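Peer 1: Multiple structures are listed underneath, in C-alpha cells.
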Structure P
Amino acid sequence: MNDGVYTGNAGEDAALDRGWLLGHFKDVGDPRHSEAVEIKWGVHPRGDARARWVRGEERTALLVLISGRFRVELPGRSVLLEQQGDYVVWGRGVDHSWYAEEESVVLSVRWPSVPGYAVADGA
C-alpha cells in the first residue's frame, strides 16, 4: 500500500539513479517526486569531474561537503570544500562545473527541479 512515505538509504538509493534521491525525474506518485526541489547524494572517486560546464543555469543550488575534498568551479572563481560541512550556494544564471580532488561525498540541493541538465553518457 502506498502511504506516501518512502524510507531508504542514501548510498544505496543514489546508486540506482546517478545519485539523485528526489526530483522531477522520479515517478509521479512516488513520495520522492518533486518539481520544487532536487536532492543528490553524490559519491565521487578522486579525479571525477563534470564532463562539461552547466551553462544557462535556471536553478539555485546548495552543495555541502560530507567527506573528501571537492572543488566547485564558477565563473572567475574556484571554491574548495575541504572540511566536513563546507558549502557553497549559487543562484540562477551562474554557470558551474566541479572536480573531486579526493574521493568525496557531497549533498546537492537544487531548486526548482527542471529537466535538461543531464550530461549525455559518453559526453
Structure Q
Amino acid sequence: EQAAGDRFAAAASTSSNCPSGARGGQLGWLRIEDCAPEFARELFGHAEVGVLPRLVHSRFGLHVVEVQERDAGTVPPYEQVRAAVLQQLRQQSFATGLSQYLRLLAGRARVVGVDLEGAKTPLVQ
C-alpha cells in the first residue's frame, strides 16, 4: 500500500495545474514574499502544522495545503529595516490621503445614474 505522501505526490503530478505538480506538489520553504498575498495570509496567518482543514483560495485556484514545518525566523534590527518601514508608511499615508481627496471630490460632483460613494465633509474615514 502507498503511503499518504506518495498518493498525494502521484495525485499532484497527474491532477494539479500548478508548476509544483511536477515535483509532487512540493513547494519547499516559503516566505511571505514568495506567495500571492491571499495565499500568504492563509499560510502565515495561522500557526497550524499538518494538512490545513480548509481549501486555500488564491488567484490561481484552490489548493490543498500541508504545512510540514514552520520556522519563526529572526527579527532584523530596526536600523536594517528603517528605510523599508519609512517607505511603506509614506505609501500608505499617500494612498489614504488620495482616497480621501477623491471621495471629497466625488461628494461635490453632480453625476446622475452613478453612485460615487463620495463624502460631503473633509472628515473622511
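Derivation of every value follows stated rules applied to the coordinates shown; laboratory data play no part. Just so you know, these numbers come straight off a predicted model, no measurement behind them. Cβ atoms are built from the backbone, for glycine too; each structure is taken alone.
Peer 1: Quick check for you: by mean count of other Cβ atoms within 10 Å over residues 58-65, which of P, Q is greatest? Each step should come with its number before you reach the end.
Peer 2: On the way: P: 17.6; Q: 12.8.
Structure P gives the largest value of mean count of other Cβ atoms within 10 Å over residues 58-65 among P, Q.
Peer 1: To which of P, Q does the computed value -13500 (helix-only ellipticity at 222 nm (-39500 (n - 2.57) for each DSSP H run of 4 or more, over all residues; to 500)) belong? Mind dumping the intermediate values first?
Peer 2: Numbers: P: -1000; Q: -13500.
Matching structure: Q.
Peer 1: Here Cα Rg over 2.2 N^0.38 Å was calculated and came to 1.06; which of the structures P, Q was it taken from? Please list the in-between numbers first.
Peer 2: Details: P: 1.06; Q: 1.62.
That value comes from structure P.
Peer 1: The value 1.3 for distance in nm of label points 7 Å out along Cα→Cβ at positions 50 and 66 was derived from one model only; which of P, Q is it?
Peer 2: Numbers: P: 2.0; Q: 1.3.
The structure behind it is Q.
Peer 1: Relative contact order in percent (Cα under 8 Å, 6 or more apart) was computed and gave 11; which structure, P, Q, did it come from? Before the final figure, lay out each step's value.
Peer 2: Details: P: 30; Q: 11.
Matching structure: Q.
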